[in-house]
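In the part that follows, the structures are each spelled out as structure tokens.
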Structure 1
Amino acid sequence: MHLGEAGVEEPMWVYLGYMRLFDREQRFVEHPIGLCEVTKLTLTTPVPLRSTASQSIVENGILSSQNGPKSLLEIEFDDSVRKEIVDFRPHLPVVFQF
């Protein structure tokens, strides 16, 4: 496990380098509501992402980020084909789209 270096104002980035695609596929358990894949991650943050870890994640197309007044993580599953949204605010700054 590798922890990316970042200031306290940024998310903590964790990378599991030992986990290969084959390993993930072997451990895959179908989700009870049929979700298969995370297809998009968008982070809204009041503080620009400046760490090397953050820049690498954005540059490699894993995460898109935008500035906004409050932190929010939007997670899209399966290209949002169902057009459903679950908003966990105000308890968590997270929105699921599937």
Structure 2
Amino acid sequence: MNAVPQAPVRLTARFEGHVQGIGFRYTAIEIAERLDVTAGYVMNLMNGDVELVAEGPEATLREFLAQIQRSHLGRYILRMDQQWSPARGGFAGFDMRFTEK
């Protein structure tokens, strides 16, 4: 039997803790590249948190979060909030953003 492809989803995650100044964004991009996450961004927020938005297969995005938590970043994350919704598109890749909109 052939598996039916699942519709892509959007993950919006906010990481709290000592998550800026530790290479969080660069590590997230490296993990995204390994997992072939090609839609979204990672960005430092003004309040010290980091926001990550990614779209793709849910299983891939769940593994993305797991690898972030298992990496050296995990010891700095005190809390992670996640929201799941249908994908909306509009990304030209997975990249780093430098300012809040």
Structure 3
Amino acid sequence: MRILAIERPVEGAGEADFTPEIGRAEALRAWHLHQTGVIRELYFQADRAAAVLVLECQDAAAARAELASLPMVAAGLIRFEILPLRAYPGFERLFAPTAD
């Protein structure tokens, strides 16, 4: 299942909490998740430093578990909004029988 995960701020997390060490650990874990096929796409929003990920997981619960393994999530510095996706069904209208 494709999952869209959007980074959201965590109240109380300050700029000083985002140390170079946790940043490196975060990048390493994200790289691992990418290499194993969990993270399919990884972006930053154009207007602010917030990650947007496309994941391939069994379901939303599995996506939450994988994201919990990210050091910044584990440390309570960031969280993700999880949006399960499905194929767009609107094209079915192109092939539906029409009333004559």
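Coordinate-derived values only; no laboratory data. Every value quoted in this text rests on a predicted model; they were computed, and no experiment measured them.
Structure notes:
- Entry that produces 6, 23, 31, 24, 13, 3 once P(r) over Cα pairs in 5 Å bins from 0, in percent, for residues 11-50 alone is calculated, selected from 1, 2, 3: 2
- Among 1, 2, 3, structure where P(r) over Cα pairs in 5 Å bins from 0, in percent as derived comes to 3, 11, 17, 22, 21, 17, 9, 2, 0: 1
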